[in-house]
Each structure stands twice: as structure tokens, then as C-alpha cells.
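In what follows, structures are represented as C-alpha cells.
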Structure I
Amino acid sequence: MSVARVRIGTAGWSYEDWKGIVYPQGMPKTLHPLEYLCGFFDTIEVNSSFYRPPNPVHVKSWANKVAANAAFQFTFKLWERFTHQRDTWPTDAEVALFTEGIAPAVDAGKLGAVLIQFPWSFKRTPENRQWLARVLDAFNAYPLALEIRHASWNVPEVYAGLAERRVAFCNIDQPLFQNSLAPTEQVTARVGYVRLHGRNAADWFREDASRDERYNYLYSKNELEQWLRMIRRMRKLAEEIYVITNNHYEGQAVVNAFELRYDLEGTPQPVPECLLKAYPRLEEIAKV
């Protein structure tokens, strides 16, 4: 039996606190972070598209910057207008803003999936089910992955409905709260999707916590082992799997991405010297 290709990468690349840790001191300004990262990983999740529709000029530039890695695929997070700002249904023009924005990635053959992420407050109600159906219909031309964080969606009919639509279910690791969705290993489409947000519960639920504080978490090897077991089972059901590490603060997402890939591939990893210096635990998986 063939097993799925597993693409492992980070959520985003533009972090000031990665300088000197992920990106070496003195990295030439002419070398874009994407060009640097695509030398190590074969996927990155674009998060800026959640806050505003992607600019097609920028997306075309990004696609060009990763062109040297023929295997590289982006995933794009859907604009929050469709997931978090739900007072009125978006206009056709707003749909077009997003689809036209990602078009250069599609044209370049670099679009792996569009991630539709709803908040914990998006519970399984008749109204929300209708909203979700409209979103899935609006973007059904693309490979889709759905991230929902409330446990009310964790029922067989939801997974069956996604499978019928060929929409991937996004399996997540997050700090657990009342009725939060616990880790799953669902495969409902040819693509499998996993997002690791960290387990910093103390700051995750604190209203005044900054973004960096919420995502400040380094998974232990024992914690990663749980996901490795699930990913190995998912590989038997999907054609390809995206594993995105979102615990980005101070490059911890990159650390865990290398560790996951090492355990799945069993080969030493090309860990950058600056990252190795910041996280000596990577020495045992780094190429000599």
C-alpha cells in the first residue's frame, strides 16, 4: 500500500523574533525569507491572507521566490471576512478579491490548499451550518481544508458531509478549554491537514495576551510522538498531508518541523547553524 507524501512547514515566515535564530545574522537583504525557507521545507502556510485579501502582485512574487523548489506548495488561510465577520454575507466582489489574489499561486501550480479557519465560538448550529455551506460553495474550485475548534462539530455526519464535498478536515493541537476540539486524525479528502498551535493554555485564554505569548510553546518529543502516530495512520488514507507548525515564537515552529520530519523520514536534517545554536537539542537530528 502506498503512503501519502507528508509536507511539513510553518505558518508564516515574517517574524522579527526569527532574526538570528531561524534567519542567520547578516543574511543578505536581497535574499527573501521565502527563498531561504524553501531550501529546507516544501510548504508554508500563508497567514497574512486571513487579515486582508492577498495582493496578486505579492503572491506572484512569492511563487517566483520558491520556484527553485519544484515540490513546494503554499497553503492560504481564507480571509476572515468569510469566517469571523459574519454579520452579513460577503459580496461577489469580496469573493473575487480573494480568488484573484491567490490566482498567481494557482497559475504557478503552487496552491496546495485553502484553509478555512473558524473560531471556537463558531458552534454547530443550523445558522452556522448554512454559513459554512455557503463558504464551501463559494470556494469549491479549490482544494479546501476546514479548521473548526468547537467540539460540537465532532460528529460522524460532519465528517461524512466533508468527505462528500471532498473537503479536508483540519486536525488541530490546541490548548483545551470547555468544549474545545481535542486532537483528531480525520481524513475526509485526498489531502490531509494538521495544524499544531502549541499548548500554552495560560496565555491562550488570557484576553490581554499578545500573539507571541499565545504561540510561545515548544513541543516536547513525547508530545510530538502522539502526532507522529496519528500522521502515520493518516498517511494510509490520504494522498498528501500538510503538517503546519504554528508555535512560531522565536522559531519554535521551525524546531518542531525539523523534528517531525526527522522522525517521519529517518534521515538527518539540514538544520541551520543559527537554529542549532539556539536549540542544542537539534544536534541529535542534524546533518554532521
Structure II
Amino acid sequence: MNALDIRGLTKRYGGFALDGVDLTLPEGCILGLIGENGAGKTTTIKAALNIIPRDSGEVEIFGQRTEGDIAWLKEDIGIVMGEPGLSSCLTGEQVSRIMNGIFARWDGEEFRRLAGELDLPLNKPYKELSQGNRMKLGIAVALSHGAELLILDEPTNGLDPVIRDRFMSILMDFTREENHSVLISSHIVSDLEKVCDYIAFLHKGRLMLCEEKDALMEEYGVLHCKREDFEAIDPAAVIGSSNSVYGVSAVVRRDAVPEGWELSPVSLEDLFVVMVKEA
């Protein structure tokens, strides 16, 4: 069973249109939704969760269609979308006590463990926390009530590189349980490349691809060659290229390049940038 299925999701407002997005997140996997600021990542997540109304499209979570109020899913989904928006006077310890009355499976010990791992002070009022610590608080809450699906919108905003790395390790540990799954959006591609099983590229409201990460690495590569050699390659093999005094660097489809040509691995960031430029 898939943890999340999105089919034909469309939302239009102002000058923006989310155009028929299809996403599938298998159980036990991490799906990274990559896109520049304004690409539609937050709109996709909000429309999928019925936070904003959809113009069209269907969404299933754990095999059940989500229509109208989805409060029945609150125990099973951990959500991080921007700052948690808690009362300014509450400390982390007080938040834990409140959540214990909201969630049937709230685990205060796990909350404190995560706070320690993320260097989150639990004795400071919310209003005194930095943006990064407010984000950490939201992450710790989402991971402490027994959720099977995490939906995280730009959760690493405000986190320093060391804490971002710890957080990615936490996500990998979370999905060691075969029924645990994660949808995480970010414009920091290097973070997602470390942990994701599936990758989706979103650009100006349009889904450019959604594939297994390992399959993308096998499908595409980077070619460095002289200009005259590059001109002999089938143009259909080339996703994008750039010139320098040293020759040509191009992202190509591996199966369309002549046998024997040496290719370097492509990073997700390079692949995304090239696809956006060519879109």
C-alpha cells in the first residue's frame, strides 16, 4: 500500500497554477519534493491536506480518500509547515504536557530525546526561541506522537548544517520501520539527496518528474568533452550543456551516449538546474 497518492492535483489563484500534479509515496520510503521558491511545494502540500481547497484532483492517504475534514488522520500524520504557531508564553516542557492531552500516543520521553539531539532548549518560552529553534520544536512534536507519515514543508529552514545533518539521520531512522514514510519538500537539494528514495521536481506549478532516486542516477550522467566531440552526439541525448575554455560539460542520458564514453555521476542539484533552464 502507498502512504500517499496524489492524482491530478490542480489549484489556481492569482497568476499561479498548480497543474495536474501526480505524486506517489510508497510505504517505508522518503519522497523529496524539490523546487525553487514559488514552485508550488507548499501549495501542493496544503491542497493535499485540505488546508486549502483543490480545484480538482484526488488524494489518498493510507489508501483512503481525503475529502473535507481529515481530523481523523491527526494521530497518524506528523506535519511541519513553517513555524508551529504556538502560544508565545509556552516552554517546550509545557508544549509536551499539552500534546499529551491531544495525542493518544504522545511520547514525552521521545520528545525530550529529540530535543536533546536537535539542541533544542525546553525551558525557554516560544517567543524567545530563534527561527531555527522554533522549527526544531515543530519537528520534535511531529515525531513524538506515533505518526506513520511525516509531511514536512521546508523543515530545515533556519537550521545550521550540523543540525540539518542530524535531522536527516533522524528521518532515516524513522523510516527503518517499514510502515513509516516521509514527504519532505526543500529547495536545499543536497539535503534531500542524502536520504530520499524518490525524487520529484516541481517548477512553476508543473511536475517535471517523479522517479526513484537510484533510477535517476542510472539514467543520467555528466559528460566532459571537447566541442567537436560534443557536436557528434545525438542532440536527443543532451538535457543541457555549458561551454568553457576547457570544452563542454553536459548532462546527458546515459543510454543515448556512444559506448565507451566516460561519464561522471550527476547530482540532483545539477539535474534540477539543467531541467529548469531547459523548461
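What follows is calculated from the coordinates using simple rules that are stated; it is not laboratory data. Just so you know, these numbers come straight off a predicted model, no measurement behind them. Cβ atoms are built from the backbone, for glycine too; each structure is taken alone.
For FRET efficiency 1/(1 + (r/R0)^6) of positions 112 and 128 (r between Cβ atoms, R0 = 25 Å, to 0.05), the calculated result is 0.85, so let me know which of I, II that is. It would help to have the intermediate numbers written out before the result.
On the way: I: 0.40; II: 0.85.
Label of the source structure: II.
Which of I, II yields 3.5 for distance in nm of label points 7 Å out along Cα→Cβ at positions 64 and 224, as computed?
The correct label is I.
Going by Kirkwood radius over Cα pairs in Å, for residues 136-231 alone, which of structures I, II comes out largest?
II
Looking at structures I, II, which one was semi-axes √(5λ) of the Cα gyration tensor in Å calculated from, given that it came out as 38, 21, 17?
Matching structure: II.
Of the structures labelled I, II, which one yields -0.96 when log10 I(q)/I(0) by the Debye sum over Cα atoms at q = 0.16 Å⁻¹, for residues 80-247 alone is computed from its coordinates?
II
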